[in-house]
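These are the structures in question, set out in turn.
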Structure I
Amino acid sequence: MRSRAATLLTALCALVATGSAAAGSGLSVTILRSGNDPRLLAAPGQTVTLSIAVSNLHGQTDIRDTALTVSIPTGLVLKQARPVPNRSAAQRLVWNLGTVKAGAFAQIFELDLQVAPRLSRGSQLSVLAAASGDRSWSGHDAVAATLMVQDPAADLTIESDLNSVPFTAVGPVDFGVKVGNLGTIAASATTLRIKLPAGVSFKSSVPAAAQVGGNVITWQLGDIAPVQSRDVIVKIQPDRQLEAALSHTANPNNLARFELDAFSPAPSLRPTDSHLEIARRVEPAGANLKVWVNVLGAKIPGALQAGKDVIFEVGYGNFGNQTASKVSVSLGLDRGLAMIDSQPPVARSAASGQFQGGILWWEVGEVGIGETASIRTRVHVDSVAETGTIVRAAIAADNDAGTIDKVAWVKSFAMRP
């Protein structure tokens with residue numbers, strides 16, 4: 001459960017970020033909901049605690065005769081106020097704060113408020129807090145917090161990173177599932193159920209599954225309070241039959257379809273939130289390198305001017321599921337183009353019949369999963385053929401399992417004077 005110190009710290013941070021609207025004074029009021037659930041949502045009959053903070057943190061002068069006034073709307077019943085107000089009448093509470101020193105940290109006032117039991121869903125209840133001082137301070141700071149009334153129900157949600165983890169038949173696949181509750185009451189005796197596709201077997205999980213029946217696995221997650229969640233880590237193994245279908249990319253059988261559901265006997269606000277379907281295509285094990293090339297410094301896109309310098313930027317990345325090893329990148333320059341320098345430096349170069357400006361190579365080494373980088377080569381344009389100039393970038397590695405985007409071309413034409 002969230003401590004009183006944590007509530008105070010949160011309120012103070014909000015005050016620091018808010019600052020003051022009046023020049024030379026920082027008297028400020030903030031309203032937050034206390035406890036584990038910071039949302040301004042409540043069900044009929046539910047009691048919520050609001051923390052009101054008053055500070056002069058950004059002030060440059062003391063403010064005398066300071067008072068905090070809180071107005072409570074019809075539909076909310078005050079159960080307790082801490083500290084006790086100096087005056088109260090007709091849903092209006094007043095605290096006399098005396099002199100609030102310049103730079104003073106927040107004073108905290110807490111209200112336990114119960115929502116009327118027969119309010120309808122969608123009702124809005126606004127609590128207004130205002131701070132005032134003597135005539136030497138012309139400012140006035142007020143803030144409202146509006147509680148939205150919602151049905152007393154759980155709202156189970158389900159998320160998973162199964163869409164983003166490597167999915168191959170070479171080794172086990174680990175993925176996470178998060179079951180949360182965005183409702184106003186606890187989701188009691190929550191159950192998670194995952195239905196695996198054919199060709200995928202369950203290996204293990206943390207926590208352990210409560211039941212494994214064929215391709216259906218269930219977990220008992222217990223009660224989940226509002227804004228709380230439970231995490232499950234699942235280990236599965238796709239078989240080789242799914243991998244064999246890779247050669248038929250249009251074959252719908254190549255998609256492994258997962259169904260994830262969360263259940264609770266508690267009333268449910270939006271049952272569709274607790275259902276998730278994920279379809280994955282089995283990936284070949286290995287790196288998947290891609291390369292692309294851009295021209296920088298040309299006055300007109302797609303045109304080169306003789307006598308000028310341009311930069312060819314070769315970008316590359318690994319979009320596979322294994323680190324790429326012994327990666328090399330090359331850049332072929334057409335006739336009329338001459339390299340000046342490169343960053344990083346060129347590892348080697350060679351003449352070529354196809355690329356008369358030469359072929360340049362960079363030995364990149366390893367490229368990690370999801371890693372991208374670029375090479376910039378400054379080139380002098382001696383001449384541009386009437387048919388245009390072609391530059392080619394290419395990438396290769398020992399364990400590249402991809403089949404596309406290994407070569408990128410740029411064709412440029414002569415810029416007319």
Structure II
Amino acid sequence: MTWPFFIAVSFSLCWMLSPEVLVRLGNGIAETRTLFLAAIAISALISALAVSLIRHPRLRNNGNCSQTGLLIEGLGKLPAMTIILACRISLVLLIPTGLLVTGGFAFNEIFLYWFPNFGFAFVLLAIVCLLHLAGERFARMAQPLFLVVVLLSIAILCLAGLGGSASSTPISVDVGFTFSLPVLAGSLMFFLGFDFATPDQENDSRVPALAAVFFCFFLLLFWSMLSLQYVDAEKLAQSTIPYMLTAREILGEPGRYLMGAAIISGVCAAVNGFFLLALTALADLSKRNLLPGHPPGKLKRRRFVVLLSVIIGAFLMGGLAGHDILETYIQASLILWLLFIGLLCIAASKILYEVSASGIRRGLVLGSIYSISALYLIIANEQSALIIRFLLSIIAASAGLSAFWLWKRPAYEITYPTVKKTGGQS
């Protein structure tokens with residue numbers, strides 16, 4: 001294993017170990033317990049199958065697993081541009097806005113009470129912005145360092161939890177097993193992020209993503225069990241910071257400091273990861289002359305870094321971060337991410353079938369699972385009307401802009417190497 005491997009793993013983990021996932025984990029294990037544990041196990045397996053499909057060696061073009069290339073080849077230019085722009089832009093603008101506020105509140109409430117929470121949110125945004133302005137290399141090198149702080153803090157808490165005295169009335173995990181589609185569909189969101197890719201992934205790009213998925217599964221499984229042993233289930237289910245309740249019960253005040261460090265560093269890792277995710281997608285579109293309003297060739301990264309930072313800063317100053325509607329928008333963005341993965345699986349299976357007559361069944365099944373889960377989460381949400389309006393608006397805007405650009409400018413074609421068909425379907 002080399003440094004590029006750890007960089008790739010750290011980017012895949014940036015959402016999986018973010019504060020938002022830890023909140024959903026604590027609430028979920030307290031509410032459904034046995035079902036929740038089964039759901040995250042099934043979701044980890046589905047995610048691993050998706051990784052093995054979209055990172056298949058036969059899908060590489062010039063040594064790289066390009067998601068943009070897969071979607072264009074498998075779905076066509078207009079659908080590919082639409083889903084890429086809608087998904088990546090919504091993710092990089094909305095989720096970091098919510099996470100930065102979380103980091104600001106953590107610093108204010110745990111370390112320095114006199115420091116303004118929104119002020120520290122801007123400090124974290126500035127750190128990520130400066131990393132990307134310094135160059136992609138610096139942003140990628142910093143990612144493992146952020147994750148090391150998160151993992152080290154959680155590891156210390158886990159070890160202390162094993163050796164400490166649990167609650168006098170620990171909660172049993174076994175409360176019966178009943179099927180719940182919302183839990184199963186929602187648990188797929190825990191392992192999003194395996195579609196991250198870095199320029200250093202020149203060999204088998206499935207390995208870092210698979211390592212991230214299974215490592216995250218075992219860590220989340222262990223932390224959720226530990227949470228139930230130390231904190232009352234009702235408190236966990238209703239809390240907006242269940243991870244902090246567990247940390248405080250395990251180590252007291254030092255536990256709060258450790259978790260505070262993990263949260264702040266996790267916010268930096270997630271925001272840095274979403275910036276790279278968006279910039280990589282935009283750069284890939286630019287190479288093919290498919291980025292609306294941008295000349296073909298190398299992406300003007302610094303302009304986009306500043307633009308994204310200014311928009312997120314405007315969201316913070318405008319009060320969106322303190323509004324309940326942000327949580328709905330974040331959920332809508334995650335649903336769009338699920339749909340993106342579903343379409344990616346379908347596109348990958350189509351190309352695999354064309355080059356080797358394999359993968360079509362698995363791709364259609366995985367694509368259906370992700371797409372149906374996304375649609376169900378829309379319908380089951382209390383704010384379904386708002387989510388539908390949001391998704392329709394951003395998809396329509398992306399589609400209209402993409403269609404105009406395709407009409408105005410010719411796109412550069414990409415050609416995949418063809419392999420003689422062998423074998424049957426799988």
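Quick notes
- For 12 (relative contact order in percent (Cα under 8 Å, 6 or more apart), calculated) the corresponding structure among I, II: I
- Among I, II, structure where helix-only ellipticity at 222 nm (-39500 (n - 2.57) for each DSSP H run of 4 or more, over all residues; to 500) as derived comes to -1500: I
- Which of I, II yields 12.3 [mean projected area of the Cα convex hull in nm², for residues 89-224 alone, calculated]: II
- Distance in nm of label points 7 Å out along Cα→Cβ at positions 129 and 401 - structure with the largest value, from I, II: I
- For 60, 37, 16 (semi-axes √(5λ) of the Cα gyration tensor in Å, calculated) the corresponding structure among I, II: I
- Read-out FRET efficiency 1/(1 + (r/R0)^6) of positions 305 and 369 (r between Cβ atoms, R0 = 41 Å, to 0.05), computed value 0.50, structure in I, II: I
- Comparison of I, II by volume of the Cα convex hull per residue in Å³, for residues 241-296 alone - largest value held by: I
Each value in this text was obtained by applying a stated rule to the coordinates, not by laboratory testing. Keep in mind it's a predicted model, so treat the numbers as computed, not measured. Cβ atoms are built from the backbone, for glycine too; each structure is taken alone.
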